[in-house]
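Participant: Several structures are given next for inspection.
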Structure I
Amino acid sequence: MATSTFRNKNEVRPKKQGAAKRARIKAQKKRLVALGVPAELVENMQSDKLRAFLKYPKQTQAEFAK
């Protein structure tokens, strides 16, 4: 009986999938465009920058409303 994998939860837990990550980033890009950020700017943005803008949506909306 394989007790080591039964006890070690790290080896049997679900792993993150690339498709799920891409879906999250796509949804975040849609949210930024809805806030008023130009679509061409959003397309070239890194994922950490996307999340930084989404942390403070009111501030982001005010910044790009000019």
Structure II
Amino acid sequence: MSETELLERIASDLDFLKKKIIEIEENVEDINIDLHHVKPEYIKKLEAIKKEGTISSAEFEKKFWVKV
């Protein structure tokens, strides 16, 4: 194998690896989004808690109808 052919093969392999890395990054991002998805209604509830400060678990259950 000549030096030119070897360099072309290396360039081809690098291009392949670059494409695979991009695919892996996209898949990891999709998985991350799925794992860390927060329902909009939970975000609203958490924002309300932030505004009011801390509350007891009994108050939380009464206000948000969620058993702690």
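Participant: If helix-only ellipticity at 222 nm (-39500 (n - 2.57) for each DSSP H run of 4 or more, over all residues; to 500) is computed to be -19000, which of I, II is the source? Walk me through the numbers on the way to the answer.
Facilitator: On the way: I: -19000; II: -27000.
Working through the options, I get structure I.
Participant: Let me ask another. For distance in nm of label points 7 Å out along Cα→Cβ at positions 25 and 49, which of I, II scores largest?
Facilitator: Evaluating distance in nm of label points 7 Å out along Cα→Cβ at positions 25 and 49 on every structure, the highest lands on II.
Participant: Please compute distance in nm of label points 7 Å out along Cα→Cβ at positions 17 and 57 for structures I, II and give me the label with the greatest value.
Facilitator: II
Participant: With percent of Cα pairs over 18 Å apart computed per structure, which member of I, II shows the largest figure?
Facilitator: II
Rule-based calculations on the coordinates, nothing more; no lab input. Please read these numbers as outputs of a predicted model, since none were measured by experiment. Cβ atoms are built from the backbone, for glycine too; each structure is taken alone.
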